[in-house]
Structure P
Amino acid sequence: MTTTIPDAAVDDLLSGKVIGIVGGTGPQGRGLATRFAASGLKVLVGSRDAARAAEVAVGIGPGVDGDSNDQVARRADLVLVTVPWEGHRAQLAALANALRGKLVVDCVNPLGFDKQGPFRLEVDEGSAAEQARDLLPDSTVVAAFHHLSATTLLDPDVASVDADVLVLADDREAGDQVQALAGRIAGCRGLYAGRLRNAGQVEALTANLIAMNKRYKAHASVRITDV
């Protein structure tokens, strides 16, 4: 799997693709939708409440439509999952039919919080992405977009997001598409970071970034050197 995608190849990989975001009315979903739409992609924002999704889509701007999570899963070619961890299993189980044959990008971080700060939650399957793979046997699951700050993505004064997106995939073509999608966010690169079995430590790193952000009053992200 390649680590970088030439600009022309990016257009080919995403040509005509509709990007759906399940749970897209939350901060992460809205931030990603905003950046993808700004790059010229057609984006669908999903919610349990279709009216709420439509309202959020209007607020984001041109190129974005809103609908129920089920309809977004059916209408989109490539679907990102940005639901809260607490509803992850139930939501994906409910959407298994709608997501059949689709490329699904799991962006969820299984985290807990207590008085000492954020920490990784143990997941029986090993990670949220591996749970998604088991719940969606007829979909192709990739893990990505765990470390981008929603605050940064939503800030109109931030023209370029200085970050790398770690992409974990067992299917090379699917991983390449998600790397290309990450590259549509100005300032971002999508980098192959291993197979799906390695998603757990990537998800867990988000707890460290949140702790850093609190200490330094920042919006930390990840940059990989020498690639």
Structure Q
Amino acid sequence: MSTKKVFNYSPNFDSNKRKYKQIKFLIFHYTGMKKESEAIKRLTNIQSEVSSHYLIKKNGDIVVMVPDLYVAWHAGKSSWKSFKSLNKNSIGIEISNPGHEHKYINFSKKQIRSIIYLSKLLIKKYKIKSCNVLGHSDIAPFRKKDPGEKFPWKHLAKLGVGKWHSLSNKILKKNRMKKIDVKEEKKFFKSLFKIGYSKKVLNKKTLVSTFQRRYRQELINGKIDQECLLISQNLAKKLG
């Protein structure tokens, strides 16, 4: 596969280099801006104080913005399991997409090919575990929605980028919209915390929607049903 790589460095990173072994996470974002050019301008503007290591353009080109061994400013206030402020332990990949506030669209086939290509390289190079391939919304569920429900998590997982559950569509559809009781709700959140989501639940519905946006993309309603419970328990066994 021929993937074009271009360089457009951002000044927004920590000056001290980190070690290879400090890199444990791969975090996906969308740019969330109407124009790709505006997103690039923001990520390379010293006054914005935001950046990422890579940007994947609409045409699939990969823009290198911050070298891997420097800490880019992409995650913000974040947590996953025992890790806090994930910037120092992660590589951030921005993907050009207007996002939920500007007519959220499907990611292009060229973008997806580049995501797979780049992710596999980074996962192999830094020995990143599949369970540590995350979205911005996973690590900051009460602030962020990206990369969102159009991001092809299931497809990526089949190719070794991230994890997915092992439940059949038949079982999932059978249990969709089926109510749960109070005990089952507690089991659901216990599974989420075991997977890695923040235990500081500021809003239950938001956390449920975050989980659905990643693992039950067909229906995002913020309501826990039997389908969500089964998915959470299946993942907790794999990722916990």
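P, Q: which one has mean count of other Cβ atoms within 10 Å over residues 80-87, as calculated, at 20.2? Going through each structure in turn, the value belongs to P.
Each of P, Q could give distance in nm of label points 7 Å out along Cα→Cβ at positions 24 and 96, but the derived value 3.4 comes from Q. Taking distance in nm of label points 7 Å out along Cα→Cβ at positions 88 and 128 as the criterion, the largest value within structures P, Q is that of Q. Could you figure out which one of P, Q the value 16.1, 48 for Rg and Dmax of the Cα atoms in Å was computed from? Source structure: P.
Each value in this text was obtained by applying a stated rule to the coordinates, not by laboratory testing. Just so it is clear, the structure is predicted and the values come from calculations on it, not from any experiment. Cβ atoms are built from the backbone, for glycine too; each structure is taken alone.
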